[in-house]
Structure I
Amino acid sequence: MKKILSHCPWIIIDVGMIYFHREDEFKSLCREIILGAKTYERLCGSRDRYVVIHFLRGLYTDFFKKYVENMRIPIYEVPIQYFLSFFTRPLYLDPYAYDVFTSSDVWSHDVFIIGGIVDKPPRKRLTTELVERCCPEISRKKIVLKGSVVGVPPEINSITEIILKTLLYDDVEKAIKDTMSKRDVMIRAYYELVKRRRYIKTVDDVKNIYEELSRWLNLDGITFRRSLKRAGIPRELWI
């Protein structure tokens with residue numbers, strides 16, 4: 001496979017909280033890890049620097065190891081602190097971090113850690129708890145789009161793609177836009193509509209919002225109308 005990127009950082013999936021997962025969440029976790037490996041290989045030409053790491057305990061440990069190892073994903077059963085001791089500039093991606101991930105981060109850090117967590121519904125600050133438990137001294141940053149994490153794809157494979165496409169484009173927002181699913185776009189459009197709802201009085205107001213959002217979201221008419229419905233905008237104002 002011909003790689004697209006000449007420089008690819010290490011990406012670590014930290015599954016230190018695997019025991020929190022229900023069966024459906026566990027299956028989604030495995031799927032996201034595998035899709036992330038395929039994304040890494042597609043952009044980097046191999047998956048040697050895409051690894052799963054941590055001591056594994058709990059109901060799904062043996063199945064998880066077999067499933068992931070069968071997909072040619074390196075898995076290391078060592079403390080994450082030990083593995084990170086071989087790097088100088090690690091960065092943990094945490095949606096509840098204070099600092100914001102920028103395009104310069106993909107060049108100034110040599111390894112990125114993604115929390116191996118799939119929680120439905122979301123359990124707030126679980127990634128933060130994972131970081132503070134294993135390596136509280138590590139820098140943490142969040143990926144945002146126009147100042148908010150809303151609509152930023154949360155899946156492990158999507159975060160992997162955002163990191164690598166930020167390298168490709170040297171632009172975080174372009175990388176996010178390129179990675180968002182229609183559902184992600186609808187969630188963000190809904191969020192923006194709710195913020196503006198009190199000011200929406202006419203069809204022109206709705207049209208202007210659509211034109212504004214379309215400049216930085218892959219927003220089509222069907223997705224926008226679904227967002228309007230979800231936000232409770234009167235149907236007579238729809239475009």
Structure II
Amino acid sequence: MELKGKTAVVTGASSGIGRAIATRLSSEGCDVVGFGRKFEADYPFRTVEIDLTDTSRALTLMRDLGSIDILVNCAGCAYYGVHGQITSDEISEMVRVDLELPMLLTRQFLPGLRENKGIIVNIASVTATRVNTHAACYGAVKAGLRSFGRSLFEEERKNGVRVVTVCPDLTDTALYRNADFAPDSESCLTADEVAGAVMNAILAPDGVVISELEIRPQYNRIVKK
């Protein structure tokens with residue numbers, strides 16, 4: 001896909017993987033609109049501050065953008081602990097941000113993505129593919145997002161829409177702020193590394209779809225905070 005002049009929407013663009021992807025897209029000539037909770041610095045793309053748990057307002061704001069070429073569903077929310085310790089509000093927030101919002105945004109932008117032969121990138125997680133003690137709900141919603149993306153590709157490939165599901169392992173982002181553990185500095189991915197892999201999928205030749213990526217660090221060690 002030639003990116004110059006294309007329009008991209010990236011959720012979760014204020015930090016981490018979303019910011020890194022939005023920055024890469026902008027450097028390739030995309031008109032990027034990044035949505036996030038709080039933008040605290042200068043960004044090389046248009047920014048919109050919004051609480052994405054308010055899905056109704058998010059849909060209203062994004063409707064004004066019209067047709068787009070690239071949708072990156074990267075906004076994420078995670079709470080960790082045995083399931084009996086996770087509150088109902090935390091469960092609702094994870095379901096809303098990690099699964100419901102990508103489904104709603106995809107539905108809204110799909111007509112334009114079909115017309116433009118566009119691409120949808122869903123940032124899931126390796127938790128989507130495994131048993132997750134201390135992250136049962138988070139793993140479940142990411143598994144739902146992975147299933148959604150895989151099925152959506154089969155529905156939309158005849159319309160020229162590419163769908164890429166990305167499953168990163170532990171990444172050095174704020175996603176683990178609610179956890180009592182963190183990835184060791186030598187055994188985690190960086191946001192830029194994940195963004196680089198995503199860009200390879202986006203820039204794949206016409207007619208080629210990298211439908212799923214599992215990105216893992218060479219080493220693996222978790223440390224207690």
Structure III
Amino acid sequence: MLINLTSVDSTNKYALANLAGLNDRDVVVAETQTAGRGRLNRRWVSPPGENIYCSIVLKNQRPNPLLTILAALAVAQTIRQSQIDAQIKWPNDIMVNGKKIGGVLAESNSKGLVIGLGVNVNMSAVAAAQIDKPATSLKIETGQAAAKEKILQEILEKFFALYGQVQQEGFAKLLKIWQNELQIINKKVRVQTAGGEIYGTVIQIDNDGALLVETAQGQVRVLAGDVYVA
């Protein structure tokens with residue numbers, strides 16, 4: 001069920017605070033967020049009525065970093081239906097022509113897991129220019145406004161189909177799809193982490209989604225950070 005809100009500080013924060021009273025597979029949707037957040041606690045710009053801001057509720061679901069892969073795949077596949085070449089940047093940013101169009105943030109408590117999605121649908125070029133990193137939207141890329149409710153429906157249908165698939169078959173097949181999407185194996189990269197920068201070559205993506213980077217000092221596992229292909 002969709003829980004539609006006009007304004008909220010953050011759909012993830014709302015969903016976590018109200019998780020006990022929400023049902024499994026409920027989706028909290030807001031027209032705007034006053035304190036939206038992305039990965040690494042970065043601010044998520046949320047102009048009213050223009051984009052998708054939502055959180056998927058998975059009751060009694062233990063934290064699993066691979067679940068964000070499902071959301072990233074669902075968003076990328078939906079955007080591609082608009083003839084836009086959306087790419088996934090490790091771990092789960094959705095990019096178009098080097099600019100961010102969407103992102104995923106999973107958070108949990110003892111009651112379950114919420115997966116937050118932000119997708120720039122009808123954001124203007126003026127609004128996108130105010131974001132501290134290059135950003136774009138469906139409207140910017142196509143020159144036309146899009147029906148964000150329809151796009152949200154398609155994303156959710158794809159997500160829950162993938163979620164059902166992993167419940168039946170496990171993550172192995174989708175992990176391979178995600179690894180192929182990233183196209184980062186054997187690439188030289190610079191990884192910006194909370195502990196500093198790592199330079200090396202990506203030699204593997206582990207089954208938990210971590211990057212294995214070969215550096216001059218040896219192999220390093222990276223679970224979070226920003227990756228830039230050198």
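Every number in this text was worked out from the coordinates using simple rules, so none of it is lab data. Since the model is a prediction, treat every value here as computed from it, not as a measurement. Cβ atoms are built from the backbone, for glycine too; each structure is taken alone.
From I, II, III, which structure was distance in nm of label points 7 Å out along Cα→Cβ at positions 27 and 91 = 4.2 calculated on? Going through each structure in turn, the value belongs to II. Tell me which of I, II, III gives -11000 when you compute helix-only ellipticity at 222 nm (-39500 (n - 2.57) for each DSSP H run of 4 or more, over all residues; to 500). This value belongs to structure II.
When P(r) over Cα pairs in 5 Å bins from 0, in percent, for residues 147-202 alone is computed for each of I, II, III, which one produces 4, 20, 24, 20, 13, 9, 5, 4, 1? It must be structure I, since only it matches.
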